[in-house]
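Participant: Structures follow.
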Structure I
Amino acid sequence: MYGKLNAFALGLSAAIVAALSMLVLGIFGNIGIYTGAVKMMTQWHMFFSLTPLGIIAGMVEAAVITFISIYLFGVIYNKIL
């Protein structure tokens, strides 16, 4: 009844959303909006900071972590299915 997931496409789309979220958070942090969320992201992510290089590094880090975790979720989901 249910179809199999395309694990790669699922992981890739989630990675894009994660990277864009970090970009928006970095821009808002530089403006002074969502400073609490920026502080949390700085604590949780090794490479994220409010510098342009830190924002790009945080985007890459978030994309890689998200891709791997969601891709593995898709693979496990397909195995169980």
Structure II
Amino acid sequence: MSKLGIAVAAILALAAASVALWAWLSLGAVEMSAAGYIAMVLGGLATLGLGGGLMALLFYSHNKGFDDAAGGRPIDDKKRR
């Protein structure tokens, strides 16, 4: 990855973190119950699990060669016969 790509990723991560911090602090005196915290943790874990599962399927598909034909050259019918 180039230095420019790393810099852009870092800037975007900092921007996302600053927006999240601003949103959290702007809530003020809003209180969340234990059920709210549990729901937030379970939602985060479900999101990570879904992302990990999709990445596992992506790697599995690549290793088994299921996506080799996608985007490749069309097969010439004369060479097939």
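Every number in this text was worked out from the coordinates using simple rules, so none of it is lab data. Worth saying up front: this structure is predicted, and the values here are computed from it rather than measured.
Participant: Any idea which of I, II comes out highest on Cα Rg over 2.2 N^0.38 Å?
Facilitator: Evaluating Cα Rg over 2.2 N^0.38 Å on every structure, the highest lands on II.
Participant: Ok, one more. Out of I, II, which structure matches -27500 when helix-only ellipticity at 222 nm (-39500 (n - 2.57) for each DSSP H run of 4 or more, over all residues; to 500) is calculated?
Facilitator: Value -27500 for helix-only ellipticity at 222 nm (-39500 (n - 2.57) for each DSSP H run of 4 or more, over all residues; to 500) corresponds to I out of I, II.
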